[in-house]
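Below you'll find a set of structures to go through.
What follows draws every value from the coordinates through simple rules; no lab data is involved. What you see is a predicted model, and the numbers here were worked out from it, not measured in a lab. Cβ atoms are built from the backbone, for glycine too; each structure is taken alone.
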Structure P
Amino acid sequence: MADIVTNHKARRDYHILETFEAGIVLHGTEVKSLRAGKGQIADAFARVEKGEVWLYNAHIDEYSHGNLQNHETKAPRKLLLHKSEIRKLFALAAVKGNALFPLAFYWKHGKVKVSLGVGKGKQSFDKREDLKKRDDDREMKRATMKFAKGR
């Protein structure tokens with residue numbers, strides 16, 4: 001499962017409560033552009049509207065060898081989920097402070113899939129705690145490596 005595009009800001013700015021795998025409706029030039037790795041989802045978000053899930057602000061570059069039929073770069077794109085998953089997403093998104101956002105685009109059996117996350121925004125002190133924990137883990141790993149080499 002190789003990621004095409006990842007949203008690094010999502011894991012930094014949100015506590016991820018739950019993730020969903022969704023299909024995405026794309027045109028041919030969008031798929032070709034993604035195959036070349038030309039996309040960006042850092043500012044993207046999703047909404048549940050009229051029983052459907054839509055992805056907004058996902059930027060997929062125009063295909064370099066496209067013609068007049070080339071796609072629009074920031075067009076809203078429909079996400080494909082089961083009805084029960086859509087109901088669950090709607091309930092989770094209705095909670096104040098929760099957000100729907102894409103975590104990654106990836107290939108699965110030749111199709112583009114979206115890892116969709118539901119999260120609650122982190123405060124600045126939460127982000128500092130994450131950085132401190134990561135630094136502590138790194139120091140612990142260095143110390144164990146140094147101890148293992150010294151034997």
Structure Q
Amino acid sequence: MNDITRKPQPICRRDFLGQIATCACATALGLATVGMARLPFPAVIPGESSKVKIGHPADFPKGEGLWIAATKAFVFRDNEGFFVISGICTHLGCIVAQDPKGFHCPCHGSAFGNRGEVTKGPAPSALPWLEISLASDGQLIVDTQKVIPMGTKLKV
């Protein structure tokens with residue numbers, strides 16, 4: 001009989017199921033090994049803290065606001081205390097600039113008053129006021145994630 005004319009022998013059912021079981025075990029073992037290799041590394045990478053120390057109260061003169069890049073906000077001091085107004089435009093997130101009338105957005109022309117209220121659109125809402133507090137070491141802390149009511153000031 002010729003080798004060309006011979007038909008391949010079909011694999012028996014028992015051998016086929018054995019090969020499938022072996023592949024399934026190898027896959028499970030491989031995935032378990034990958035999972036164990038990830039254990040020493042953190043699953044969640046911590047982000048930056050929303051609370052930023054900006055300095056001592058004596059570092060801030062009364063009057064015009066001081067831009068603090070780490071908080072993306074303006075810190076003000078007046079006779080009533082300290083307050084912080086976010087420098088991020090509520091329209092599309094551009095950084096606003098301070099001017100004598102308040103703030104203006106160089107991207108799309110929004111204008112805000114001295115307290116952050118909208119005086120000219122397209123900004124849909126006022127600039128948020130951020131919480132400011134005093135740390136145990138005497139420094140001011142700004143929480144960039146905590147919005148407080150407009151007009152709330154820290155008395156020091």
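Computed values, structure above
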quantity	calculated
FRET efficiency 1/(1 + (r/R0)^6) of positions 123 and 139 (r between Cβ atoms, R0 = 25 Å, to 0.05) - structure with the largest value, from P, Q	P
Highest-scoring label, criterion being distance in nm of label points 7 Å out along Cα→Cβ at positions 27 and 131, among P, Q	Q
Entry that produces 19 once relative contact order in percent (Cα under 8 Å, 6 or more apart) is calculated, selected from P, Q	Q
When mean count of other Cβ atoms within 10 Å over residues 11-18 is computed for each of P, Q, the largest belongs to	P
Origin of the value 1.9, where distance in nm of label points 7 Å out along Cα→Cβ at positions 59 and 75 was derived from one of P, Q	P
Entry that produces 17.1 once mean count of other Cβ atoms within 10 Å over residues 67-74 is calculated, selected from P, Q	Q
With helix-only ellipticity at 222 nm (-39500 (n - 2.57) for each DSSP H run of 4 or more, over all residues; to 500) derived as -11000, matching label from P, Q	P
Structures P, Q, by volume of the Cα convex hull per residue in Å³: label with the highest value	Q
